Structures are given as structure tokens and as C-alpha cells.
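**Q** Below you'll find a set of structures to go through.
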Structure I
Amino acid sequence: MVRIFALVIVVAFISGCSSVRQESMQEKPNSPSPEQVKWDGYFQKCMSAKNFGDASICRRYEREKYLSEEQVSQAEAQWEKIFQASGPDFHLYTAITSADLEGMQEAIKAGANVNRIFSSTELFGSRAESGKERFTTPLAEASSRSSRKKLEMMELLLENGANPSWRRGRGSYEFDIFTDSLGRSLQNADGTTIIHGEDVGLLLLEYGYEPTLFSAKRAKSNLGSGPKAKKVYEEVMRVAGPGVLAALSKDEHNVRRQTQSRIENVERARNDLQAQIASIRQKKIDGVREIGARICRVEEGRSGVVYVGYVERIAESKVQIRVANSYFKDATYSRPAGFEPSIIWDYPANWQRCE
């Protein structure tokens, strides 16, 4: 009877826990994933956008995975409204980012400025990096596209008056489309090249690109990049102005002078070292060439025998030495078997003052 009663209590307890768990699951629906939360935020920013830069978030790819059909439709309508109101300059930029040649032509016909300088704030709104405003042009944007249509887009802009020499920054901070393109190529997935960076450079030169000292030096340093690199460099040298050529010649002269100076410094250091070694060697010899000097010679090798002698006479190149003692280097109390004192003539360089 007691066992039956206990069994009833256990069954009731398990049943109660199960019902509580089910109620808990019903009361707490699954929370949205971090990705879903992020896209909900994108949607809210899209719907509150007032300009092209802020509205560009409405074009986010893969939005259909996270937004409802109604939200996607609202985002598309919001983007279309702001896009249409943004004007032909922004229509041209948008067509370039989509590699849409037909859209580019329509924007240009509508009066788009092919030399418009866009700021990152204009293009990306509040998402632009704070304190680091960046600038670009339609041509610069087309050159940065990873598209097979890159050269076609660039040529369309150049034919309609785009400035091939637009640049920002100066000196080593200079950026222009020409220098940025050299050495860079567009490749297939298998690694084969579709468009060489030098193709971009040659196109810009064809439409009147004006080299600077920086770009001329860049073209020269790029000579090892391929067969077209030489053609680019030769064309740069042909069209570069006198000022650039003079500055390049002066720069190359300075480089040669600096290189020569480094060579001379290395040679001077080598000579100084050799002089120091010779001085040490001479001092060692002078110390041995002294009558009565106690001198030693170590026989290197497995035996490590040290011979001790005294200088008795000095000749032009040798000294007479009375070899009086010998011992093992690592066992000074032990004399090698068969050693006998002797008098020899030897070169001073083979001996040194005993410590």
C-alpha cells in the first residue's frame, strides 16, 4: 500500500513539472537571432532616411532572408523615392556600383557631372566613418569595381569628359587612379587575368593623364610587373612635363648619391675594422719582440697543449725562443709525455704574451 502511494506521488510530480515547462515555453517565445535584430535595425534606418547616403542602406543584399515581404516592399519604395529625388549625379554613381552601362549612359544624358567629387558622407550618410571623410569621383569609383565592364565604364566616362588626372593628397600620400591601378589586376576564380592594371594605366594615358613625380616613380618601380609595364613607363616618360622629368632626374641623382654614400660608408667601416685588427695583431707582435718576454703558444686541437718560452734574440722577421715548459690547457699540472726544453726560431705572430 505504501509503495502504491509513493508511486502515485512521483507520477503526479512528473506530470506537474511537464505542465509547468509547457506553460513556460508558451509564455516565452523564441527570441530573435542577432542577425534578425541587425536587419530590423537596418529597416528602421532605411525608413527614417532623408537623403541618398542614409537611404543607401535600403539596398542591402539578402534582405529577403530576414525581412517580411511587406518590409522588403517598403524598403524598395523608400529607396526608389529618395533615389529619384537625388538627381543624375547620384544616378550615375549608382549605375557604376552596379556595372550598369545603360544606366550610366542615361544618367550622363540627363546631365550627370562626370567629375562630381562625392564625399563618403554623401554616399553613406551616418554610416560613414566619423572623422575620416573620404572622396571619390565617378571615374575613381569605376576603376575600383571588380567587374569585367571596368574598362568599358571608364572609357564611357572619359569619352564624356572625365578627368583622368584627378587625385587627392600630396607626396607619398597622393592617390590617383593611375598609380592605384598599376600592379593590380582583375582575375577569374581560376587565377587567370581578365584585366591588367596596366590596361587601366594605358587607357588613362590615352585620354590625357598628366603624370606627377610620384606616378612617374611608381611606373618605374612597376617595370617588373609584366610586358605591359614597360609600355606604360615609356608612355609616362613621353608625356611627362619638363618639371616632372627634371624632378625625376634629380630624384634619381639623389638616389644614386645616397647609394654611393652607403657603399662608401660600408667600405669605410670595413677598412676601419681591418685597421683595428691589424693594430691588435701588431701590438701582439710587438709584445713578443722583446728580449726576456715570457711568451706562450697554444697548440689548438684535441691535445690543447700550451708551450711556454722566453725570447732570447730578435731577428728581422723571427725571434729566438727558449721553450722551457709545456702543459695541457685544461690540466696545467700535467706535462705532455716526451716534452724536452729546446731553442727554436719562430714568427712572433705565432706567439703571444702569457697571461
Structure II
Amino acid sequence: MQDSVSISKPWLLQIDTVGRDDHFFHAGGNSLLATRMQARVLARTGLAFQMSAFYRSPTISGLVAGAARDDIARAVADAAAPVAPDVGTHREAGAKSIRNVILTGASGFFGIHLLSELTRQVDRVFCLQRCDTARAGHARLEREARTAGLAIDFTHMEVVQADLTLPQAGLSDADWHRLAGEGDAVWHCGAHVHHLLGYSSLKAANVDSTENLLRLAVTTRRKPFCFVSTMSVPLMLEGVASAEEQVGTERPASDNGYLLGKWVSEQRVAAYARAAGLPVTIARIGNVTGHSKSGYSNYRNNHFWLFNQSCVQFGAYPDNGQMIEMTPVDVLARALGALALHPRAGLHVANLQNPARIGQR
């Protein structure tokens, strides 16, 4: 077993001391420093480790222990946690029609298109935003809409300060109870999308947030819940070869932290649907691409477009015969709106992706 002191010396952080459990990235590290640190640790200590494993457990103690943490087992345990016994009792009936929607993730590429769709169909959208002030959050959404070329009527929107990584979604007690009474539905689109960070690093943003918003959905009165998941969830389960429109009971086969978080959230959403009689829509989305009319897309951050950009720059691409699915973001937003604004009783899973495929040649 490696000595933690010998590993801490090449940690490359501009701080006096590094504790065994100090998080590399919280202490000032970044992806470039991580790569340099990996090489220096190997040269000075002989310890070789995969960068993906380090992202899952970015501490000295994690490296010393070989990051022997079973994220899949942890996710399975979280998914099976009991729902609070009071969830299904003493709730007023929900609104007859959905006129006021609580929305997360509105500042993202898909989220801003959901906001555009909602403001055309409902009276008010409460956007839960991490921001210093509601005014700053409002300004950011206006910038995102301008960048996307969307003409959103912001008189139908209200920014509510929140933080999905915190208990109660970072809402004040006053805002929590106000939204519980005034909201007719909850649409949870917000997430920390990162395919290197481990499950434990993403749990607060991607799993605890879902649990908190489900609690909000059953507070005061039942509010239909729409959870935005991904088509990759059913395909990462053991023994599953095709994506069925159901919440599977199979164990995850991948320890990808982001996908584990989505899988656990699907399980929790289904549990609340059973326990509270909550109308629930799980919308699994695939490869979301540009607007069908303007062509605007998330070119700067989307892994699919960054991959294609790299192929152009290299002048080569992997000739693996892979077929690609692409769904225009505005088409997807309309489809989700049609489902979630007219929810069915119980649990409804919808795989929202383009049935057509194209090759990369």
C-alpha cells in the first residue's frame, strides 16, 4: 500500500498542506493539473492509476486505498431507500389543469427551449435558478434566450433562487411553502452533466435534488412530476439489449456516475408514483441536436458536436459503422410538453428519440 505522505508531495496544488481526504478539485485542482499530477505520482511513487478512477475518488486516501468503492452498490442502496411513510397521506387533490409549472435547468440548452415551450402554454413558470439575486437569474435566462434565438415572453416567468445541491433544493422556507401551494406541476430538467466524476460527487446535484423535488411535489397537494432522464439508462443495465418504456429492475452494469444518478432518480420517481399516487412522466431523451429551423445547437459543450469537431480537425474519423440518432431540440421540447402538460395517472415512461438513424460517413 502506498504511503499518503509520499503521494501528497506531487499533488501540485498551491496550498501549504494537503489532507488525506481533501478533494483535489475543491482545493484548486483542474483537469490539466490532474494529468500532470498523475504523471508525477507515477514517476515519484510508482503508483499507476486510471484518471477515470481518480475522478470518482479525487483524494489521497482514495488513491492509497485504490479507490475501492463500489459506486454501483451504493447507488442500488440509495434506489431502494424507503419512501417516508407520510408521503401518501393528507394531500389535497392536484389542480384540474396545469397552469403554473416549477422548472429546473432552464438555463441549459434543452431547458431554455422547455421554458420557451412552457411560456406559450401556461400562465406562469417558476424557474429554480442558482443565482445571487432573482434579477441576476432573470438576466441570465434572457441572455440564453437571445443566444438561442428564442422570443420568450418573460412576463410569464418568475425566477426563484435555489441550489439543487442543497437540502430543500436550496429554497427558503417561504419559497418552499409558496411553491408547494401555487405550483401545479414540477418539471425536473436540471442536472450536473459530467461523465468522469463519480456517483458520490454527483449525488447531491443529480439524486438528492430529485428526492427534494419529489417531496415538493407531494407537499400541500399532489403535483404531476416530469423527470428528464436519458436513453442511456436502460441500456446500461445488466442483460438489457433494448430500451423498453419502463423502469427496469435490473442492476446497473456501468459505474458511470452520471448514468447511475439518472438510474437512481428513475427508481425514486417510480417509488413516489407508487407510494403517493403521483402522476409521473419519465422522459428519456437521446442525442439532442440543433433547432429544426434556426440550426442553433449546443456546439460549445455537447460531446457529440465536440467529437465531430475533433474529427474535422484530425481529418479522420473512426470507421466503426456506428449509426447516429439526432432529435431537434425544439421538436423534443414540444413532445415533452404534449406529454407532461397532460399527464396520465400513475407512471408513464416515454423514450423520446428520432427513430431514423444516419451514418457518420
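FYI, it's all coordinate maths here, none of it is from the lab. Note that the structure is a prediction, hence the values are computed from the model and not measured. Cβ atoms are built from the backbone, for glycine too; each structure is taken alone.
**Q** Hey, helix-only ellipticity at 222 nm (-39500 (n - 2.57) for each DSSP H run of 4 or more, over all residues; to 500) derived from one of I, II reads -11000; which structure?
**A** II
**Q** Another question about this same structure. Where is percent of Cα pairs over 24 Å apart largest, in which of I, II?
**A** I
**Q** If you rank structures I, II by distance in nm of label points 7 Å out along Cα→Cβ at positions 309 and 333, which sits at the top with the largest value?
**A** Going through I, II one by one, distance in nm of label points 7 Å out along Cα→Cβ at positions 309 and 333 peaks for structure I.
**Q** Suppose you compute relative contact order in percent (Cα under 8 Å, 6 or more apart) for every structure in I, II: which one lands on 16?
**A** Considering all the candidates, the number was obtained from II.
**Q** A further question on this structure: Upon calculation of mean projected area of the Cα convex hull in nm², for residues 237-316 alone from the atomic coordinates, which of the structures I, II produces 10.9?
**A** I
**Q** I have 0.05 for FRET efficiency 1/(1 + (r/R0)^6) of positions 189 and 261 (r between Cβ atoms, R0 = 30 Å, to 0.05), calculated from one of the structures I, II. Which structure is it?
**A** Computing FRET efficiency 1/(1 + (r/R0)^6) of positions 189 and 261 (r between Cβ atoms, R0 = 30 Å, to 0.05) on every structure in I, II gives 0.05 only for I.
**Q** One of I, II was used to calculate distance in nm of label points 7 Å out along Cα→Cβ at positions 157 and 341, giving 9.8; which?
**A** I
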